[in-house]
1. With relative contact order in percent (Cα under 8 Å, 6 or more apart) coming out at 30, pick the structure among P, Q it was computed from.
2. Could you tell me which structure in P, Q was used to calculate helix-only ellipticity at 222 nm (-39500 (n - 2.57) for each DSSP H run of 4 or more, over all residues; to 500) as -15500?
3. From P, Q, which structure was mean projected area of the Cα convex hull in nm², for residues 81-120 alone = 3.9 calculated on?
Structure P
Amino acid sequence: MIILGIDPGLNNSGYGIVKVDGSKIQFVAAGEISTAKANCFAEKLEILYTSCCEVIEDHQPDVFAIEETFTNKNPKTSLKLGHARGALMLAGQLKSLPVYEYPATIVKKALTGVGSASKDQVKYMVLKMLKLPALGGKMDVSDALAIAITHYNQLRFGLLKNK
């Protein structure tokens with residue numbers, strides 16, 4: 001099984017892909033989908049959608065896992081993030097992938113045992129679990145891999161809710 005994890009963002013969305021074989025998990029790919037500040041809002045959503053579709057076509061995942069929106073202090077920012085998530089989720093849905101959503105606290109707890117862990121702690125555990133010496137890119141990439149690992153753990157421990 002191949003799992004695509006997405007850490008959504010309007011300007012930078014991380015993606016991480018892992019392959020599960022029995023009780024083994026291995027790194028496949030990771031990267032960022034970025035939009036330019038010069039792009040208008042609708043263009044950013046189109047870039048997120050089309051780029052996510054390309055990632056799906058290139059790697060043929062079996063499942064799509066994405067982080068849920070957390071509430072920012074600025075409601076306008078939360079709303080824009082919700083739009084970005086919608087564009088990314090639509091890519092997964094239209095590519096016939098089952099789409100799962102995970103709150104950030106569950107992702108952090110799945111990797112570190114603590115729902116309030118720092119991004120650095122999550123990245124450290126991603127590197128250890130996937131046996132990677134380093135991971136380029138921003139925290140969006142390690143967060144996306146953490147989401148994919150969280151989905152793997154949900155499968156492994158029979159914690160998935162029926163869709």
Structure Q
Amino acid sequence: MNNSKYQLDNVINAINDHKKDSKKIVFTNGCFDILHVGHIRYLSEAKSLGDILVIGINSDKSVKELKGPSRPINSLSDRALILSELKYVDYVVSFEEQAPLELIKIIMPDILVKGGDYTVETVVGSSEVIYSGGQVKLLQFHDGYSSTNYIDKIKKTVT
């Protein structure tokens with residue numbers, strides 16, 4: 001991922017500039033292994049909450065740790081490129097851990113967003129964001145849309 005839109009130092013500098021211009025920074029994260037309608041709806045809604053949408057994306061290693069040895073289906077560079085081309089997405093930054101707590105602490109968004117299948121208490125970084133004066137928003141979970149469901153459906157079709 002050589003694009004400056006992905007490089008943490010460049011993203012941090014850009015976000016700091018946006019903050020100086022009173023732009024509202026929204027952060028969310030995930031694997032985004034196979035992009036689907038649920039993701040698109042979610043990212044569109046996340047973007048509508050602020051001015052700049054930053055996505056923390058799990059590295060290939062952390063996706064394997066979370067989802068198992070057959071994942072990810074798409075490489076980090078492919079997933080990041082696809083996300084970065086969406087009109088809602090301003091920046092994509094990868095992280096190695098299973099959860100992006102350190103990245104959230106560095107970015108310190110105005111709004112931290114996760115899906116409705118979480119609670120505020122279970123969102124990683126929620127206490128840090130709230131303590132700094134930010135908000136945690138839980139967006140509607142679009143039932144039936146998940147990369148895992150799609151992969152399972154494909155497996156059933158080929159067996």
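1. Computing relative contact order in percent (Cα under 8 Å, 6 or more apart) on every structure in P, Q gives 30 only for P.
2. Checking each candidate, the match is P.
3. Computing mean projected area of the Cα convex hull in nm², for residues 81-120 alone on every structure in P, Q gives 3.9 only for Q.
No lab work stands behind these numbers, since they all come straight from the coordinates. Note that the coordinates shown come from a computational prediction; the quantities given were computed from them, not determined experimentally.
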